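Novice: Down below are the structures I want you to see.
Coordinate-derived values only; no laboratory data. Small disclaimer: the values here were computed from a predicted structure and weren't measured. Cβ atoms are built from the backbone, for glycine too; each structure is taken alone.
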Structure I
Amino acid sequence: MKIIGRGAEAVLYLDKERVIKDRVKKNYRLKELDESLRKVRTKREAKLLSKIDNAPKILGFDSFKIEMEYIKGELLRDIFDKKGLKYCEEVGKIIRKIHDMGIIHGDLTTSNIIVNKKIYFIDFGLSFFSDKVEDKAVDLHLLKQALMSKHYKKWREAFDLVWKGYNPNKEFINRFYKVESRGRYKRKKK
């Protein structure tokens with residue numbers, strides 16, 4: 001097994017054709033609290049992943065580890081400048097589909113999207129279930145911010161395509177602009 005990724009909460013290992021996500025112990029937390037949080041988050045992430053077609057298939061999980069299929073492909077982040085725009089509308093459609101299932105990704109960035117023959121979303125560690133329009137609007141707003149900071153030359157065109165694919169209704173549009181206005185207001189106050 002080799003380490004292929006390391007985040008704040010987990011280490012990712014590649015073992016042949018599977019990825020093992022191991023939620024690491026946090027020594028600064030009380031042992032009981034740490035174990036409880038890791039178990040709840042692992043179980044929730046496995047449950048979310050099992051419901052989504054455009055995510056790695058779950059092969060199994062226990063208290064702190066999730067085994068999933070290894071998705072060969074390129075991170076959208078790495079190919080964005082050359083050919084990323086051609087995927088953006090489909091990304092918007094997939095986000096809408098996930099949101100319609102009551103799932104909020106929580107970390108929508110081009111680093112969490114793999115392009116292969118189809119588009120896969122990865123890293124559902126911050127995901128949760130919600131049917132609130134507010135949560136969906138915040139999720140899409142975070143993607144917009146990620147595009148603005150990482151892909152600043154093409155962010156506007158990219159987000160317009162994501163928006164087109166998402167095909168928001170009037171309630172969502174109103175909520176999205178409220179979320180955006182709060183963000184702008186906070187920045188102006190600082």
Structure II
Amino acid sequence: MLKNLVIKNRSCRGYNKERKVTEDELKDMVDLARQSASGVNLQPLKYYLVYEDEQVATVKSLTKLGAHLKELGLPFPGEEPAAYIVICLDHELCKDNSKYLIDVGIAAQTITLRATEMGLAGCMIGNYKESELNAALGLGDRYFIQLVIAIGESCEDIRMKEIDEGDPFAYYREDGVHYVPKRKLEDVIIN
């Protein structure tokens with residue numbers, strides 16, 4: 001079951017605009033993330049939930065999707081995410097941003113796996129206008145944005161494709177299908 005969930009959990013850049021994501025659904029995802037592992041159990045991460053149309057539009061304007069497909073201008077009009085979860089580091093709990101990046105990865109993977117389990121999809125976004133997004137959300141100096149996760153119902157056909165060692169690994173699109181190259185198992189095990 002977990003294996004199928006991980007395989008299905010792909011970074012989505014096109015969403016069904018008709019499917020709204022509720023505050024309760026976002027809270028459910030964060031609830032699972034907060035129960036996940038945290039270095040020395042410090043739990044320095046806090047989450048800003050974005051689900052109201054005006055804030056969703058603001059966050060969308062301050063983030064970029066699809067770095068390898070810049071020419072497409074993703075998401076396409078009408079395929080924008082329905083919601084976002086902004087993962088922040090609480091500076092009152094921890095001053096060292098880099099020390100808890102593992103926590104961010106654990107939380108983000110947990111959130112996107114839960115979204116997938118709920119029939120939704122996500123995309124972890126590291127490309128955002130940090131100071132503008134911080135101001136738009138009113139985070140001040142206490143919270144340092146670590147990652148933004150787009151959430152919504154996927155309208156994309158996303159497929160993984162095994163590649164040989166040395167082949168290009170950048171994702172790409174052909175005939176409306178989004179391909180995600182993955183190295184073969186024997187190429188990632190070193191012993």
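Novice: Matching task: 14.1 is the computed value of mean count of other Cβ atoms within 10 Å over residues 10-17. Pick the structure from I, II.
Specialist: Here the read-out was taken from I.
Novice: I have 9.5 for mean count of other Cβ atoms within 10 Å over residues 26-33, calculated from one of the structures I, II. Which structure is it?
Specialist: Source structure: I.
Novice: Right, something else. Which structure, out of I, II, was log10 I(q)/I(0) by the Debye sum over Cα atoms at q = 0.16 Å⁻¹, for residues 42-129 alone calculated from, if the result is -0.61?
Specialist: On the way: I: -0.61; II: -0.75.
Derived from I, not from the others.
Novice: I have 29 for relative contact order in percent (Cα under 8 Å, 6 or more apart), calculated from one of the structures I, II. Which structure is it?
Specialist: Values: I: 18; II: 29.
The correct label is II.
Novice: 0.10 is what came out when FRET efficiency 1/(1 + (r/R0)^6) of positions 34 and 82 (r between Cβ atoms, R0 = 30 Å, to 0.05) was calculated for one structure; which of I, II is it?
Specialist: I
Novice: Turning to a different aspect of this structure: Thinking only about distance in nm of label points 7 Å out along Cα→Cβ at positions 2 and 154, which of I, II has the largest value?
Specialist: I
Novice: Given a value of -8500 for helix-only ellipticity at 222 nm (-39500 (n - 2.57) for each DSSP H run of 4 or more, over all residues; to 500), point me to the structure among I, II it was derived from.
Specialist: Considering all the candidates, the number was obtained from II.
Novice: Another question, then. Taking 4.2 as the value of distance in nm of label points 7 Å out along Cα→Cβ at positions 74 and 170 derived from one of the structures shown (I, II), identify that structure.
Specialist: Checking each candidate, the match is I.
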